[in-house]
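Structures for review follow.
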Structure I
Amino acid sequence: MFQVLSSAWALLLGMGLLMVGNGLQGTLLGVRGEIEGFSTLQMSFVMSAYFVGFLGGSRLAPEMIRRVGHVRVFAALASFISAVMILYPAFTNPVAWSFGRALIGFCFSGVYVTAESWLNNAADNQNRGKALSLYMIVQMFGIVSAQGLLLIGDPAGYEIFVLASVLVSISFGPILLSISPTPAFETAKPMSLGRLMDASPLGCVGMFLLGGVFSAQFGMSAVYGAKAGLSLAEISTFVATFYVGALLMQYPLGWMSDRMDRRVLVLFVAALSAGGSVLGLMFGAQFWTLLVAGFLIGGLSNPLYSLLIAHTNDYLEHDDMAAASGGLVFINGLGAIAGPLIIGWLMGDAVFGPSGYFLFMLVLLTLLALYAGYRITQRPAIPIEDTGIMTPMSPTASPVAVEFAQEYAIETELEEQESAED
């Protein structure tokens with residue numbers, strides 16, 4: 001771990017600042033939208049736009065990097081991010097915000113692709129797993145830290161928007177001054193969705209449902225808090241609990257994943273996470289109960305992302321794993337785009353109101369648990385000794401990081417096979 005820090009500390013510091021800025025602007029818009037009188041449906045379009053841009057950026061960023069290089073792409077996209085954050089309070093209109101969120105999503109995706117390729121270049125086969133784990137910790141810590149910064153200014157003013165922009169601008173420094181350009185890279189051609197579905201129906205269906213659940217946490221949790229009448233401090237704490245849970249539960253569930261039928265674990269974890277949604281749905285008026293619900297949902301649903309990738313890998317040849325990563329991320333992105341739109345409708349005053357937020361996640365997580373149970377009956381479990389490892393990943397990562405995680409899983413499995421043969 002110290003070797004990774006010594007070689008990539010500047011990159012990780014810069015990415016941490018970027019994640020603080022990203023986490024801050026997402027929550028801030030949810031609060032400011034309520035102040036401006038935007039409806040939950042309008043805010044759902046704003047939040048969904050981020051995932052539209054992110055999905056587009058993950059497809060186009062590799063080609064941009066091949067054409068003009070890592071440094072230019074990173075600097076240009078990060079500059080756009082900083083500019084849009086400044087413009088948000090100047091154009092308090094849901095249409096303008098939607099365009100801004102789509103642009104920011106596109107730019108963040110490109111920035112992640114660039115930074116993750118640099119990180120992979122700085123790591124070797126011996127420490128790549130630690131580098132990916134540290135990167136995930138930095139991402140989660142950045143989002144959690146951002147929620148505290150929400151309290152230092154008035155969300156009805158400009159100050160916090162300026163702070164988010166400044167944090168993004170400062171992040172350029174440690175990255176661009178310490179990183180030398182890496183050669184253009186070639187990403188794997190994505191596997192067809194039909195072939196991917198044949199290989200792992202649970203992986204595909206689960207990733208789509210999880211996209212909706214993740215977008216509810218990352219995009220709509222602050223909207224829910226504002227709609228439910230929580231104070232600014234309560235909203236920031238509520239949003240943070242999702243990511244604190246995700247950070248703390250990733251490794252225990254990863255340990256279990258490598259020691260049991262992953263389909264059973266998916267069923268178990270999805271059902272417990274659905275239980276957290278029931279808690280929020282029934283007792284959300286009590287703030288401490290709301291925090292417990294957020295911790296359970298975030299802590300149990302986020303590791304499902306890595307778990308489903310590992311489960312899919314169990315049914316693929318090594319040569320297909322990297323190609324499958326692009327398809328899985330794409331399916332997850334489609335779910336993330338649809339999620340806020342459905343939540344915005346459910347949370348409307350004429351439908352379910354704020355309780356529609358937890359109802360949405362309850363339905364998705366219940367469907368995932370039921371489908372995992374169905375898949376258990378359709379084919380026998382793969383012997384534990386024949387399964388690969390689960391590499392912790394954050395749903396905020398780009399397809400490049402997921403592909404690198406796939407490569408790490410392959411390398412580790414091959415090393416274990418060689419050791420067994422010796």
Structure II
Amino acid sequence: MHNIAKEFNQILSNTTAMSLLSDLGRRMYFPKGIVSQEAEAGIKAKRIKATVGMATKGSDPLYLDSIYRDFKGLEASKVFPYASTAGDPELREVWKQAMIEKNPDLKGKNTSLPLVCSGLTHGISLTADLFIDAGDTVLVPDMFWGNYRLIIEERREARIETFPFYTAEKDGMNLKELDRAIARQEGEKVVLIVNFPNNPSGYSPTNAKAAELVDILTSYARKGKKILVITDDAYFGLFFEDDIYRQSLFAPLADAHENILAVKIDGATKEDFVWGFRVGFVTYGSKGLEPRQYEVLEKKTMGAVRSSISNSSRPAQSLLLKGLKSETYLQEKQQAFDLLKERYLKVKEILEAHRDDENLIPLPFNSGYFMAFTCRGDAEKLRVYLLDTYEVGTIAIQSDYLRIAFSSVDIERLEELYSILYQAAAELWS
């Protein structure tokens with residue numbers, strides 16, 4: 001193990017974060033190599049700087065006009081040079097402030113500074129690298145994003161254990177089954193991923209359900225369980241009903257108990273409608289962690305970034321920062337939210353008109369991009385039938401559920417879409 005890693009681990013000693021680190025996480029560090037030497041040269045090399053692997057012309061990066069002409073709103077220095085491993089410092093500060101504004105319960109709490117990653121998938125993968133070992137069990141509800149399997153089971157050789165997401169009555173999240181799933185875990189380590197608004201179901205917990213979920217986790221922490229909670233907040237903010245917990249669960253969990261380490265994975269991808277930018281953030285929160293210990297977690301994460309992708313896209317970060325600081329940003333974001341909520345309400349209206357249909361039974365949904373049906377027959381058979389017969393694309397989840405992304409269908413076509421869905425199901429199963 002490298003001496004820097006040993007030094008980092010000593011700083012983290014006797015913390016839940018240290019006990020939760022994977023073998024790779026314990027060995028990970030940020031080297032005092034080219035990147036740190038370049039940073040030092042940036043301060044002291046006043047005469048000539050021959051460090052970074054870039055080409056320059058005078059004080060500017062060397063670039064091609066045929067590429068730069070489409071970035072004329074940004075200085076060349078905000079487009080072409082490498083970004084720092086942890087991300088643009090100003091963007092990190094702006095994102096943290098925005099995160100506190102969107103999650104007021106975070107105000108006054110000690111957390112790490114958000115670290116930039118290349119989208120939420122990368123953020124989840126980084127977290128898995130640092131905290132999940134081969135053979136570990138990761139708890140997720142049975143309504144989960146399929147990419148978790150590639151990250152957790154294939155890349156990290158851990159095991160996903162599911163629990164029923166909905167109650168038997170389909171009236172909300174099944175917290176009794178979550179409780180039972182945690183109780184079944186042997187040893188002190190517990191890893192849980194929560195994703196709200198949920199993909200694929202489009203469900204977010206009520207205020208009461210969110211409070212109960214936090215209470216369950218805290219009760220196990222008091223009993224000595226060391227709990228890693230990853231909050232996948234990909235669709236954060238798209239809440240369409242009144243009785244929804246409107247903050248990330250990271251907010252109450254960040255200082256709920258010394259035995260809980262919360263990791264917030266979020267980003268601009270869906271929140272700011274920039275899917276191709278691939279700008280996400282990783283933020284840590286745990287009661288009792290000191291600033292120097294958060295710095296170690298950041299440095300270990302930087303090591304994981306450095307050793308995989310080196311750094312995230314500079315122009316994407318620059319464009320995002322410029323947008324976040326725009327005077328019209330909040331107004332434009334509200335307009336996009338209103339458009340999606342209008343589609344959501346239209347879908348609810350259509351579903352109400354088909355409430356007696358027994359072939360497609362909608363699962364509870366109140367937020368995000370999606371809704372899902374429980375299918376009377378095989379969901380994959382219906383998906384293929386819709387595609388081949390009606391040229392309509394949907395997503396089958398396992399063999400029971402059909403996911404509909406109403407976010408990607410104009411409101412004028414929703415009636416047509418759902419008419420086809422019900423017609424196709426009737427042709428197969430009635």
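What follows is calculated from the coordinates using simple rules that are stated; it is not laboratory data. As the structure is a computational prediction, the values presented were derived from the model and not from experiment. Cβ atoms are built from the backbone, for glycine too; each structure is taken alone.
For the structures shown (I, II), FRET efficiency 1/(1 + (r/R0)^6) of positions 29 and 237 (r between Cβ atoms, R0 = 25 Å, to 0.05) is largest in I. Figure out for me which of the structures I, II the number 35, 28, 19 belongs to, where Cα extents along the principal axes in Å, for residues 133-220 alone was derived from the coordinates. Traced to structure II. When Kirkwood radius over Cα pairs in Å is computed for each of I, II, the one that comes out at 23.3 is II.
Given a value of 18 for relative contact order in percent (Cα under 8 Å, 6 or more apart), calculated from one of I, II, which structure does it belong to? Computed on structure II.
Structures I, II were shown, and helix-only ellipticity at 222 nm (-39500 (n - 2.57) for each DSSP H run of 4 or more, over all residues; to 500) at -27500 was computed from I.
Ranked by mean count of other Cβ atoms within 10 Å over residues 253-260, structures I, II are topped by II, which has the highest value.
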